[in-house]
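Since every read-out is calculated from the coordinates, none of them should be taken as a lab result. Please read all numbers here as calculations on a predicted model, not as lab measurements. Cβ atoms are built from the backbone, for glycine too; each structure is taken alone.
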Structure 1
Amino acid sequence: MNLHENLKKYAHLILKVGLNAQAGDNILLHVDEHGLPLARELARQAYAMGVDMIHPVFADDEMTLARFLEARDEAFETLPSFFIDFNEAAYKGNFHQVRLSAPNPELLKAVDPKRISRWQMVSAKASERLMPYVMENKVKWTIAAIPSPAWAKSVFPDFPEEDAIKSLWEKIFQATRVDQDDPIAAWGAHAEALRRHSELLNQYNFEKLLYEGPGTSLEVYLPEGHQWLGGASEHKSGASFMPNIPTEEVFTMPHAGKVNGTLRATMPLSTRGRLIEGMRFVFKDGEVVEFDATQGREILQDMLDTDAGARRLGEVALVGHDSPISQTGLLFKNTLFDENASCHFALGRAYSENHLRGTEMNAQEKKKAGMNESLIHVDFMVGGPELNITGVQHDGTQVKILKSGNWVI
């Protein structure tokens, strides 16, 4: 593997397919120390494409952990408004967002969960006015992964650190098609395949979906006017962009008030610097009324207590168990990858683009249509080789969508 050459291809893919960067665009580039080589290559290519300005937004795991362990309690009471003002001004000034993610799945393992939850609540409320820019595609945005030593060791615990990082890079390049001769062309073909799945599901116009699997027996209604999407999203200007690299999903919104039954997660969830494992839910009239987890239950509870919408679903996504990421046989402990190896749901806010009139409706109209509102949007995985999904049309006709985890339509 030639890391230097693959980084060039990866940067080109992020800019051309992920962000669809245009002359005159600006970029907010979220990065930490592990992402600097890729960020520098991305900057060189972006400026050559005509991007006017790149503003780095730097983060560091050690400084983040130090704050959670050592800062006084009062430090977690407010998020200064100028952070939000800056981001909103940037979005209005034609800045778009690239996030290079180098996660540590258990960074905050030693931190008091109440402190984590307190800060998540404060920052989510302070950032609420920023959410529509991303959730309604008022800015272009994309997220791509890079290895951190901690992440690489969590995926390959028996490898020396250097070998673990190298192996994780290889899996990232494989999953993102960077290892192919022409990644841009490969992504074009892949996006077309996802679009065909979306179009077929939209033609069926299902009233509801039935999920059956170990620990799962769930009925999920879909709102009138729901829209399946896959692959590319559309910016308000009409430009397409790819929010997630990689992506294997087609997704829509469930009806926030019409989900009933039991649901079992099939993979751990890495969120808030902690791992939650063995999640189980009971839904009644769209709301989580019972839940449990074998590890991280307190974090799950705090997440569900964020607001009323946090106990309802905002996204339903379909991914074949035979997806390239799933076939690696790896548990990545990273939602960006694991959600693209598995069917998944998201607790919290729905994407407006998943309704034919979503970007036109006010808050009252969205609620009436069955669109969930929340300060959070957290994906968790429910797919696997034992999951079956059936679509039910408005006349009662049943259509198998996934059997034994894989597409049958």
Structure 2
Amino acid sequence: MNIHEYQGKEILKKYGVRIQDGIVADTPARAIEAARTMMERSGSKFVVVKSQIHAGGRGKGKIVGSEQRGVQVVNSLEKVETVATNLLGNVLVTIQTGPEGKRVNKIYVAEDAYYPGASEPKEYYISILLDRAKGCPVIISSTEGGMDIEEVAEHQPEKIMKTWIDPRVGLQGFQARQIAFSFGLSGVAFKEMVKFVTALYTAYTESDAAMFEINPVLKTSDDKILAVDAKVDLDDNALYRHPDLVVMRDTNEEDPLEVEAGENNLNYVKLDGNVGCMVNGAGLAMGTMDLIKLSGGEPANFLDVGGGANAKTVEAGFRIILKDPNVKAILINIFGGIVRCDRVATGVVEAYKAIGDIPVPIIVRLQGTNAAEGAQIINESGLKVYSVIEFKEAAAKVSEVLKELGVN
């Protein structure tokens, strides 16, 4: 589950990670009040107004139809009002949103962290995530903070440092010190960085996060170390342990069809193809998507209805798939293990009748317990549904249907 920057910073602050403080706002008036508070706290006339969407590259992104950036530094309440008005309710396009962009519903008015002092501020990069190949967390750090880390990794790989953590013992003190040393820090800044890294790792493990990315990590002019940004991805499978984090979910940032699927206990991911698929089991779903491609089509979605497919789940699956205007055909591929094929077939027929006339051809492949009985139910239904049993039959039927539709 992705969360907004301001929510990620709430988690960091809870675990003792110093952050660039700020206040979230959803109207220009509230943005002005937030800016006034931040200016009074920091003693600076500058604040940073940051759009809150689930995508990176906000600083370089632009509001559709204007030159307004997603992150702006302003030095007056009047400018705060102008920037907030230009951002809120409008669509921000970044390198990660694609051309369709994302609507900005909230902004984060943050304090000035780049104030003058004894030394120049310096930006670093730190992230923590799971290294699946090694089966343990890894801290990725770089002196090149504030930049696209992918470009740094490609063109300056020597500036990327990886620190693997044994989950049985956790982050060790010498590892946190190594990271601080790699940044060339000393004195107060060195000690502050060690504290920062240690607290960040605690936040990562205690919140059951899939990833914490802090870019940039800032050394201020008076040697404080703080998180200027926070990109956080929480592990969905562990959210039952964190009811306080579940409430951070923002469904406005998610695909509406995926949200609807979740409400019906379906595992759905929208893709860009033309053949919708409904399958029970993630492995079979992946195989079905390959089958669609080999047949000359493109999968329009990943949809796993689980082991207990019935008329209700099949109907919900149909309705979700049919909301995608790119779908020209639907392939249902069910292995009857936990659930009997004849029950699935009955569910398909009932769902079809409940929805009414379905405008695209449907291919149903049933294999396993009572597959023959299931095929008979489909064939005798009188509906525009094609029944097959073998995988190769399903592939051939998909290819045939697509050719009839002029897709191939």
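For relative contact order in percent (Cα under 8 Å, 6 or more apart), the highest value in the series 1, 2 is held by structure 1.
Ranked by mean projected area of the Cα convex hull in nm², for residues 57-104 alone, which of 1, 2 sits at the highest value? By mean projected area of the Cα convex hull in nm², for residues 57-104 alone, the leading structure of 1, 2 is 1. Look at distance in nm of label points 7 Å out along Cα→Cβ at positions 9 and 113 for each of 1, 2: the largest one is in 1.
Ranked by distance in nm of label points 7 Å out along Cα→Cβ at positions 329 and 345, structures 1, 2 are led by 1, which has the greatest value. Computing Rg and Dmax of the Cα atoms in Å, for residues 233-376 alone across structures 1, 2 gives 15.7, 50 for structure 2. Could you tell me which structure in 1, 2 was used to calculate FRET efficiency 1/(1 + (r/R0)^6) of positions 225 and 297 (r between Cβ atoms, R0 = 35 Å, to 0.05) as 0.10? Considering all the candidates, the number was obtained from 2. Looking across 1, 2, the calculation of Rg and Dmax of the Cα atoms in Å, for residues 201-256 alone that yields 14.1, 46 traces back to 2.
Ranked by Rg/Rh (Cα atoms, Kirkwood Rh), for residues 209-312 alone, structures 1, 2 are topped by 2, which has the highest value. If P(r) over Cα pairs in 10 Å bins from 0, in percent is computed to be 5, 19, 23, 20, 16, 12, 5, 1, 0, which of 1, 2 is the source? Of the structures listed, the value fits 2.
Comparing mean count of other Cβ atoms within 10 Å over residues 49-56 across structures 1, 2, which is largest? Don't jump to the answer; show the numbers that get you there.
On the way: 1: 14.5; 2: 23.8.
Biggest value here belongs to 2.
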